[in-house]
Structure I
Amino acid sequence: MFEVIKPGLFTTVQDQGRWGYQGYGVGIAGAMDSFALAAANLLVGNPEETAGLEMTVQGPTLKFRCKTLFAATGADFAPRLDGVSISNWTTHLAFPGSVLSFGGRKSGVRAYLAVSGGIDVPSIMGSRSTYLLGHFGGMEGRPLKAQDILPIGTPPVLATHLAGKRFPENLRPPYKKNPRLRVILGPFQDFFSEKGMSTFLSTAYTITPNSDRMGYRLQGKAISRQETKELITCGLANGTIQVPPNGQPIILLADRQTIGGYPIIATVIHADLPLLAQCAPGDQLSFTEVTPDEGREAFLNLFSSLRNFPPSRN
């Protein structure tokens with residue numbers, strides 16, 4: 001287990017989400033950057049879906065109470081072990097009494113910490129993810145606070161030979177500031193005028209401060225409609241882009257509601273969700289149309305790199 005000395009700005013327990021309960025109104029939650037969490041788990045010898053920590057903007061200070069492997073991925077928050085700088089996307093070995101801390105944010109918004117055996121909080125509906133809207137999962141359904149004690153699961157074998165292993169940069173998502181995100185248009189693009197569709201695909205939209213894990217509210221040139229009516233309701237996916245009557249798009253994310261009535265103009269492809277997860281308020285997003293086949297191919301190309309990364313001795 002380890003002790004939370006400082007909780008960081010906003011740190012939660014997350015895994016790959018709580019699937020199968022949207023029909024009951026229960027959101028999926030899970031890591032915003034699912035690739036980064038999966039990679040961190042592979043680095044320490046865990047299954048990809050194992051629970052870890054999602055750290056936002058500023059990392060916590062943690063004291064290990066047992067010998068364990070750990071890895072930090074995603075955003076670069078300048079990690080340090082016992083005051084010594086260590087590398088991101090790399091497996092490290094910690095001993096009882098070791099302190100993991102983080103400096104200033106160098107890039108990205110969300111970093112992920114995996115430990116061998118995973119964060120062993122109770123599983124609720126098949127997931128350990130913190131569901132903030134429902135106030136359950138993770139540590140009592142809330143962000144971490146000082147003096148929390150986080151239990152660590154016992155791995156079958158502590159694979160100390162993994163220490164020093166690095167996840168290759170060429171296998172990671174192409175993180176960058178102000179990304180152009182690929183989207184699949186529809187299913188309600190007929191609600192929007194031809195000019196509105198052109199505006200959506202040619203405008204750089206700014207992420208507003210009123211954004212969080214539930215969704216990013218964007219500000220830019222308004223998207224015009226040819227239909228003024230709203231939907232009764234429809235299901236929502238991670239990356240769904242709704243357009244309310246003010247014409248300013250909203251991208252729904254991990255903690256989104258399960259249904260909604262604003263017309264959907266497009267959905268960000270799964271392969272580009274990691275890029276979106278590392279964007280902060282003030283960053284700009286633009287969009288380009290791809291086909292479903294192109295989105296599927298991009299997903300396979302990116303996430304197959306997780307299969308091509310064996311956590312073995314080399």
Structure II
Amino acid sequence: MSNHNHNHNHSSTFPIVLTIAGFDPSCGAGIAADLKALAANNCYGVAAVTALTIQSTSGVKEVHVMPAAQLRAQLETLAEDLQIAAVKIGMLGNQANASTVAGFLDAGGFQRVVLDTVIQPTVGGPDLLDPSGVKFLRDELMKRATVVTPNISEAAVLSGIEIKDQAGMEAAARKLVERGARAVVVKGGHMEKPVDVFFDGSEVMALGGDRIKTEHTHGSGCTFASAISAQLALGRGLPEAVMLAKAYVTKAIEHGFAIGKGPGPLDHFYRSHQEPPPRGVHEVPQHGMHPAAEPATR
């Protein structure tokens with residue numbers, strides 16, 4: 001142990017969050033999105049890489065999965081050195097990596113774990129988790145997480161329930177909790193009317209949102225899960241963390257970057273990129289802290 005003091009006030013106000021995910025060279029999704037979202041939400045992000053993807057805004061072309069021993073070494077080296085406040089899990093690549101992460105979670109006893117169930121890329125391309133990995137995620141990894149954040153197609157795969165509407169989303173969320181998840185957010189961003197359904201075993205909460213007229217949603221799932229992990233690391237309770245994360249992602253999508261030939265990335269730092277209002281104009285700050293959170297009707 002070195003005797004000089006590392007804990008200046010500055011560092012202690014920024015909890016450390018570990019993201020375990022794939023790398024996207026276009027930096028809209030995966031680890032790059034996670035680190036940007038964590039920084040924007042007052043956390044310090046560290047990352048263990050599960051795979052190198054060959055991708056752009058137009059989609060995933062190839063996936064090169066990290067050997068499990070190298071992933072384990074990354075995780076153990078970080079955990080030996082740092083006090084990790086929360087863990088965010090994204091793309092895993094295969095079952096070997098998924099079980100490495102399960103072992104790491106068991107050994108570390110982390111209190112806040114967000115599992116983003118990355119199975120297939122939104123735009124199409126190779127699977128991001130092999131079939132035995134999907135089974136392991138469903139049967140083993142899900143129950144180790146504080147909250148699981150599947151999109152509609154992932155929730156359908158993991159629950160075995162076909163989802164056509166909000167009632168289907170609720171049924172899938174209940175099924176996943178039955179299967180061992182402690183809490184679930186089914187993301188309905190690609191539905192006609194975007195609603196996310198939150199269920200923690202007691203009450204179903206529907207988080208309404210406005211359909212944002214933009215294509216720039218590359219990495220929105222990664223960003224949402226990372227923002228939840230940041231809010232949990234900062235000490236917020238789960239329902240509040242989910243609502244704050246949704247408000248953040250909605251704004252980041254709204255300010256997205258029009259780059260590339262496919263869906264562009266989000267502006268994770270929209271708060272610091274906002275134009276100053278013209279002189280003499282005093283705008284009331286829009287915090288976006290209160291998305292519609294009415295309990296869903298049974």
Structure III
Amino acid sequence: MNFIEVNNNGRDALLKLSYCDYGKGKPVVLIHGWPLSKEMWEYQLEPLVGAGFRVITYDRRGFGKSDKPWDGYDYDTLARDLKALLDRLDLRDVTLVGFSMGGGEVARYFSNYGDNRVTQAVLISSVLPCLAKTSDNENGTSKEKAEERMAKLSNDRIGFLDEFGKHFFGVNMINHPVSAPLLDYYRMLGSMASARATRECMKSFGATDFRNDTTKINVPTLIIHGSEDHTVPIGISSNKASQLVPDNQYIVYEGAPHGLFYTHKERLNADLIEFINTGIVSNDTDDTILVPGDEHTATMNPFGA
């Protein structure tokens with residue numbers, strides 16, 4: 001396991017971020033979702049390394065094996081951590097892959113640093129462009145709903161994560177796309193984050209308006225979202241993000257939940273490899289590619305991203 005040191009928002013002490021670096025070739029940086037860690041990419045690592053890429057995963061501050069400061073969970077700081085990783089490893093011609101909350105880091109990176117070192121982007125089940133309800137984003141999550149969600153998390157974090165995992169993977173009375181041991185494993189990964197980081201990051205991805213940031217993603221971008229994502233519903237996220245990213249290919253995985261990195265891993269891995277190699281995914285499936293602006297019927301679930 002490796003670490004880089006990053007600035008702790010002007011304080012003297014530096015923070016350590018844990019990362020793994022495998023393979024050789026074009027670098028691909030995988031940014032994990034909330035409340036997990038770099039281990040969520042287990043099923044992507046071998047296929048991507050085997051396809052000839054250098055794959056870097058890292059734990060966001062406050063999560064996994066990285067240091068867990070009290071503050072520093074705003075997206076400017078998180079994007080600065082990402083830049084520090086690219087700089088310290090001197091990565092060039094990078095493909096940034098952001099899952100869920102990680103999509104915010106991708107967008108803020110471009111907004112703050114341009115396309116420095118980065119030539120492609122992938123947004124998977126992403127929170128972009130804005131989850132919060134505002135006067136011009138009426139389908140977002142209301143302040144009251146966000147406060148209710150935060151109260152549940154604060155009262156019983158592990159119980160919240162247990163229920164969250166079922167929504168995350170689309171588990172219900174009829175559909176069981178993941179095993180009970182795997183659900184327990186992902187709950188354990190979430191529990192390794194500090195309670196403070198878990199709450200503060202929920203605030204950040206839930207309240208941050210990325211609409212301006214999203215327009216700054218000025219490299220070829222692949223957007224992937226599941227039609228049955230009830231954690232970050234497609235109608236308020238990728239349907240709109242696809243209208244804002246200047247150069248994107250938008251693919252909807254019909255029937256896929258939020259955690260499609262596991263439930264649809266074979267297809268996702270193939271699409272990632274094809275996009276990184278060629279800049280486009282050949283669309284030979286019968287999936288629905290939603291018309292920009294189309295509002296999906298799913299409504300915002302009281303869980304995060």
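Here, each number is a calculation from the coordinates, and none is a lab measurement. Being a predicted model, the structure only gives us computed values, none of them experimental. Cβ atoms are built from the backbone, for glycine too; each structure is taken alone.
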Worksheet item: With mean count of other Cβ atoms within 10 Å over residues 49-56 derived from the coordinates and found to be 21.6, which of I, II, III does the value describe?
Response: II
Item to complete: For mean count of other Cβ atoms within 10 Å over residues 17-24, the calculated result is 14.4, so let me know which of I, II, III that is.
Response: I
Discussion item. Suppose Rg and Dmax of the Cα atoms in Å, for residues 145-264 alone works out to 14.0, 43; of I, II, III, which structure was it derived from?
Written reply: II
